[in-house]
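Take a look at the structures listed below.
Read-outs throughout are calculated quantities, based only on the coordinates presented, and are distinct from any laboratory measurement. The model shown is predicted, which means the values in this text are computed figures rather than measured ones. Cβ atoms are built from the backbone, for glycine too; each structure is taken alone.
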Structure I
Amino acid sequence: MTRVDLRPACPLTVQFWLLGLDARQGHLLLRGFQKRPASQGSSAYVLDTLTLHSSGLWVRRGGEVLHFNRRTHLYTLDDRLVPARFACQLLRSALQQHEVWIMERFGPAHRRSQFSAQRPPRPVARSLEVWRAYVRPSLDRALPPER
């Protein structure tokens, strides 16, 4: 029996797949993330206001904490549910900064080569265009002008 994922395409589905590759390849540590033990599962990676874990991510914004639960695809701001669109906008800057760092460090073709070298799972492949649109503005600014 084939399982069908009825959730809408989400840029964080792709981002987490890529962050997993970054963690395995040592890129998070190279960027300056601190690896810390977590109470459950894999280690957490912390850089400034951003905390990454296989179960989700947290971003501190002033006195508030925005959390994305990867399993449920729910977003909370100080434990209050918030709409995905609103939460993704709040997370966008931190995730775009990471993608710009990856591009500047490894070149503009790095992510493309990861998608061709690895076979992304269906949910990742299905969300790829949404992810590209999500990170593109920062990547466009980081690319050198074409001649």
Structure II
Amino acid sequence: MDPKAINTGDEEEIQHQEAVRVLAEKIHHQTEQVMTNVEEYIQLNNADLKLVIYDLKRLDNFLGNVIEAHPITYTLSEVMEQVQLDEPTLRKLLVGVGVDLDKTARDPDEPVTEKDLIALLADRAGSKEGDLLADFLRGDSPKIVWG
């Protein structure tokens, strides 16, 4: 095999990954800026959003469609670690809330969606597992509460 072809492919992959990283960072910063702008707009207009609500609804619809088409997924092992359950128990609980999993399978790398975990959270709310799952799903993102 031609060594130049291998190096070129590696370099192209590195450039591709860098482009993905840069764009993700740009989206993150723009999202933060939109939230800041909306908060400032509310303060300037005593919470009157009439002029921007249409755009916010359009954005909400767009983002909802993106999330539905590309759901957040986790491996069972990630969830098991966070909620301190073994795989058979976690599978049993997930199947119990309607998640399409084989209860008898053993594959800690099997993915589950955020939606699946939310169903489990609703079922286990108030329990130790539910609290741990809520913390896991919430992550370290700040909660935004509109007063």
Structure III
Amino acid sequence: MKRQDTLLRLKRFRVDDLKRRMATLEGMKSDVERKLSDLEESVARERQRAGDSDIGRLAFPSFLRSIEIRRDKLNETLKDIERERTACQNDLGTAYQDLKSLEFANEQQEKRLAEIESRRAQSRLDEMALVRHLRKHALRGA
């Protein structure tokens, strides 16, 4: 029984660990998405400023190229996070199924043990009733 408890705790720990990992990945994903939206807002602001001066019109294309490189890197990071999130979600599903099957097996074993104990108790009660009955008839005959 102790081995099964350890295994059950290990499975629960694995599920909890994967849930924490999923939460971390979700946070990372939302952070990258926020950075992308901030980048788009920055481009819009700079585009408006670039139209106000001649230097801004000359510097804006190089700014735009650097923003494109950064946007590409952020999109690549977002794809990596999504791939890792999908893999983690699959692992979480598998770990959760393993945990539930082990919990179900433990419940079934506990039911069997309770049933065996119930039968033993009933057998003891039956034996005591039989002994009492035999004593009662033995006293009548004496």
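Hey, helix-only ellipticity at 222 nm (-39500 (n - 2.57) for each DSSP H run of 4 or more, over all residues; to 500) derived from one of I, II, III reads -36500; which structure? Going label by label, the one that fits is III. Quick one: Rg and Dmax of the Cα atoms in Å, for residues 32-79 alone came out at 11.8, 38 when computed from one of I, II, III, so which one is it? This figure was derived from III. With relative contact order in percent (Cα under 8 Å, 6 or more apart) computed over the structures I, II, III, the top value is the one for III, the highest of the group. Out of I, II, III, which one gives 2, 8, 18, 22, 22, 16, 8, 3, 1, 0, 0 for P(r) over Cα pairs in 5 Å bins from 0, in percent as computed from the coordinates? So the calculation was done on I. Of structures I, II, III, the largest value of FRET efficiency 1/(1 + (r/R0)^6) of positions 16 and 128 (r between Cβ atoms, R0 = 41 Å, to 0.05) belongs to I.
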